[in-house]
Structure I
Amino acid sequence: MDDFAAINPDAVLTPPSAPDRYAHLADRAAWFIESQGGASSEDALISHVFGGTGSPALWRPLVRQVLAGDSQLLLRADGYWSMANAAPAVGDRLLRDFVVIDVETTGLQPSRQRIIEVAVVRYRDGAEVSVFESLCRPDRRVPKYIAELTGISDEMLTEAPTFAEIADDLLEQIGSALVVGHNVGFDLSFLDAELRRLDQPTLVNERLDTLGLAVRLLPDVRKPSLDAVAKALDVNDRRRPVHRAAGDARLTGQVVLQLEARARAQGIESFDRLKGMGSALPDRPRHQRGRGRSVLDRSLLTDLPKAPGVYLMRDQHERVIYVGKAKNLRDRVGSYFSQPLGMTRKMDGLLGSLKRVEVEVVGSELEALLLESQLIKRYQPRYNTALRAFEHYPYIRVDLANAWPRITLAKVRKDDGSRYFGPFRSTASARKTVDVLNRVLPLRTCSRSFRDARSFGSPCLELDLGRCLGPCVGRADREVYAGLVHDVVSFLDGRDQVLYERLWRGLEESAERLDFERAAELRRDLLRVNAVVGAQTRLREAAEATRRVVVLPSAADGCREVLVVADGRPWAQLRAPVADGVEPLAHRLERSWHRLVDQGLMPVTHESVDEANILGRWLREQEGRPGLIALPTEPSWPEVAASILSLTMADIEYPFFRAVTAGVDEIVED
């Protein structure tokens, strides 16, 4: 209004029509829509026309009023503005002009970490036309694992420009083009964070995620990382440096062109449909309140037994998409027919994809729990969340082989002289435990090896803050330091409560000072630490417990299932027909026992921790039952076999396992 009044002072008395007053806005909008390939979301259009100021909702009525009378523009039913003649012919390329963005960073959190390399590769009509790439000086040290991953060292960044120095050139290269990336939200979140630090508007460009496209178009790729997707598409750039921005951007460009071709081959005829496929998960219906019976076939229940076991849900391609356990298979699978749709993503996606149910009947609930865990690890079903990410369970590591040990997290257990605790299901709780111990105890947190002269001198800020005894400058007393490390090991192993009492005193002192916010924070820390220590204690106690056999009902008539438990983990499972008598069972048990004595058991690992936790909790619940038979150091196997076969069905029918939904260590989850 102010711009128009400056041109025509009489406008207040005789205002012209809106299209005439804002003709320049209509022309600018038409240019932008045409530059986007003939269509643009309304929010992106508003941000371009009005410079990204204010909420798009405030400008939407004006935009629609201004553009409604323009014959060359059209507001489509999906909320996009397009050129009236922009409909592409079938078979035309859907991606004509776009840029691929990739960044390398010092970490994963945009608000705290910084970009160390950025690349923007522009494509037009399927061909690379320009490349912008630059290192960025983050004004902080590059973490060791990032340097090893990318090959970008602190020395390489010493003379590199800052992000502020390259921002204008970078934004010019991006322009208003469609932005493509593999997990593009990650890259753009870092760019937006850097732009906010410069008080510049964030990017409003349309974006397309090759990760989401890969999930839809390459269902056989279980973990669609960029390399895995490129391999599945037979795209390979031998010159590409691993985890460098320009190489990853070029590879992503080749990948998106291949995915576009696959989408067109499947009948995708417009960019909007292609972009819709870029969402890794289907949108959740907000108002749908139907039931599972509306999408499921009742024939799925045919021949399902009313017995305990495990069920595997398969899709139309025979892929296992969900594994579940049940005390009554028919009732459990039947319950999905009454599940409300539109309530959770899991139910919507799962029930919509289900084509066949396969079951494995077992004799007991414990057997079903263990089998479920094994099958989830084997098939990695898309709709299972619990127990599937076992490979990422962390350890807490105390590197006792070092002259000055420190406490860290570790992804794998190594034979390096360190003491490992775990693995633990909750990474957040394990990390918080390490942070709390390092905050309470003045142990070093630096990565010095203390094996050469370079490890000494140049103390860090932790020494001045009193949070480190200072072994790097010769201040630390070795006996005092070793005593603290001993306390940590005993505490994490659940054998000593000295450190827990110290943490509790801090909580009480905060409460006495009326610092209730600090007291609440300490209480949360205590809960996490106590959960981690409790989980480790149960693993240790299970490993130290007497070896035993567990006698379970069998799915086969006239049989018993015999589970040999060693060091808190299942070692062997035998099916014993009662009619065969004592001698065959005694022989099989003795042979299994000798194999255990000869081979021994490996320490608890990612692969075995879930089964160990499931079995440990089940044994604690059923302690004292006749079906749990302790084994002496030198068992008499005929006597053990006779005891097993003498048990009645009443002896080996166990109460329902109350913790069946968890089946794992009791960690406080975020």
Structure II
Amino acid sequence: MLRASGIRKSFGAFDVLEGVDWGIPPGSRWGFVGPNGAGKTTLVRILTGEEEPDAGRVDRPGGSTIAHLPQEGAHDSAGSRIAATLLESVLAPFTEIASLEAEITRLQHLLAEGAGSQDDVARRLGDAQHRFEIAGGFTLEAEAKIILTGLGFKPSDHLRPLAEFSGGYRMRAVLGSLLLRRPDYLLLDEPTNHLDLDGVAWLESYLARLPSAVVVVSHDRLFLNRVVSSIAELDHGRIRLFRGGYDDYRVEKEAQRDRAANASMREKKREAEVRRFIDRFRYKATKARQVQERIKMLQKAERTSVPDDDVLWGFRFPHISLAPRFVLTLAGVEKSFGPQRVLDGVSLGVERGDRVALIGPNGCGKSTLLRIAAGLLAADGGDVRTGEGVAIRYFAQHVLETLTPGRTVLEELQEIAPGRRAGELRSLLGIFQFSGDDVFKKVESISGGEKSRLALARLTLDPGHLLVLDEPTNHLDFVAREALEEALNEYEGTVVLVSHDRYFINRVASRVAGFEAGKLRVVEGDFDAYTAAVAGREAAPAKRAAAASEASVPGSAARREDRRAVAESRNERNKIVRTLGRAVLRMEEEISRREKRLGEIDASLADPATYRSEGKAEALGREQKRLQSELSDLFVRWEAASAELLNAKAASEQK
């Protein structure tokens, strides 16, 4: 078990960790939560050995492996060499397998040249091939490609230099490398920040199959609910443990607080009764012994500590003037970057009061469309129109884009509102958790969460009629996210946003627009409504009610038609499941045939007689590499088809 005992850590006069005790059993699943600045990242770094505690100790099981995905700054770590290709960077930590592969190639050349003792070389070759197989050498590349596909990389990306990818995609490469290593303990700090919705869903599925113990620092509530079975909360320098996912934690935390408050109330009531007795009989000789007993009892009494309420804060956008009905119209919008066509005739109408969430895989053009809508980027074609007098305000995914390095936090607000008094602006910053000298910090030195809160504070000074928000919840803790949800729901204007936080979309969105084959599919409702529509489960409530009413009449034509439609739908779903099942079975048979042939080739290459036939070893080597490449691609296709089959079965069972 990975165990922290009595961990203490201070930075100057500020005590971050005050005696943390936490045991993480093998295979366990933990969500690690707490307010921004509580010390979560510090404790994770201490657990991995990247940072030393001031006091206490960390016991790491002998021979165990611990891997860590930092929230930021991991672009070149975990074997991800910038000069390497994407696939090479993911495979880089597997030095033993690379060495064995090189040794196998060297021994094969020795056999082909007839050098040394052929029997001895053949024996060493067989041993190297056996160790290569045991280490997973034959399946490693295939598994790496499966992981990269799940994380949103295309097969054509595998041989591209890592340096060509953005910082977010390099973070994905690091995550892929960590998943491929299957460490005993995997510590992930905000792993969903750089993933799209499909990537988040894939990661949930992959972690469910991973044997590692997993600790996740995340502010994605649905992700925590689906991935973890326990919650560790760090607050005021100490750890409190809860069973269940995030929702269970919130319920139990409230219940614990209520129980503690009730116990404290009973203790105070009893203490008041004892004090009344003492005050009443303090000077009566006949009661002296009883008085002294009660005084000692009060001195020894243990008081129940009532946990502090969560620090709640909120803000509101100010009143705005009425915008025209049609706030934004995008018609046939096109945009390319060099030869890459990003938007190909995208259309979207946004009316006053809409809350539109744009979703889709990374690279589909969501952020590009937002920048065009905000007037920050020109479209190559199509029509972009805003309603008369509509003022647009933009929140960038990478918040520092809209902040000015060198300015202080206070100066950022003064630039937006030069007529406001410094005291008034400092009061506003206080609402956004900037107190005291925090307002004099340079914007480039504050944390990601602080940058996001500062950008939100700027928006409250003048939100305009249309808020265009690109990943506004990134780096925000749970309290800040809930404050933003409430503020947007009360905002009088219109919102167009991109987010990969499904819970946030469900709380805020009134319409969801998803990119499908380069176009937008718009569904009324939240994220759940959109996913239901994509799965073909949407139906107008009025139609459902009418159908139910007609079907309730015995023998009615509507009821017969309803049963026939249900049967046809069921048959169609079952047909899809059977087709996918046959495809998966065929791929498994192809995989089996290639694996069998690879085994035969290995046996031949380990036989010295093979090398006495001119060109035979070289031909077998070429066939071996071809089969390994085909097998790698087959594994990727099989993984995708298997996932599709599981989804189809799940959809069929829900009907």
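Values in this text are rule-based calculations from the coordinates and carry no lab data. These numbers were taken from a predicted model, which means no experiment stands behind them. Cβ atoms are built from the backbone, for glycine too; each structure is taken alone.
Out of I, II, choose the structure whose coordinates give mean count of other Cβ atoms within 10 Å over residues 208-215 equal to 23.4 when calculated.
On the way: I: 23.4; II: 16.9.
Computed on structure I.
Compare relative contact order in percent (Cα under 8 Å, 6 or more apart) across structures I, II and report the one with the greatest value.
Working: I: 8; II: 14.
Largest value of relative contact order in percent (Cα under 8 Å, 6 or more apart): II.
Among the shown structures I, II, from which was the value 5.9 of distance in nm of label points 7 Å out along Cα→Cβ at positions 64 and 440 calculated? Mind showing how you got there, number by number?
Working: I: 5.9; II: 4.6.
Answer by label: I.
Assign the value -13000, calculated as helix-only ellipticity at 222 nm (-39500 (n - 2.57) for each DSSP H run of 4 or more, over all residues; to 500), to the correct structure from I, II. Write out the running numbers ahead of the final one.
Details: I: -13000; II: -16000.
This figure was derived from I.
By the measure FRET efficiency 1/(1 + (r/R0)^6) of positions 216 and 272 (r between Cβ atoms, R0 = 25 Å, to 0.05), tell me the structure among I, II with the highest figure. The partial results should precede the final answer.
Working: I: 0.95; II: 0.05.
Top value of FRET efficiency 1/(1 + (r/R0)^6) of positions 216 and 272 (r between Cβ atoms, R0 = 25 Å, to 0.05) goes to structure I.
Which one of I, II has semi-axes √(5λ) of the Cα gyration tensor in Å, as calculated from the coordinates, equal to 56, 38, 23?
On the way: I: 56, 38, 23; II: 50, 39, 29.
Attributed to the structure labelled I.
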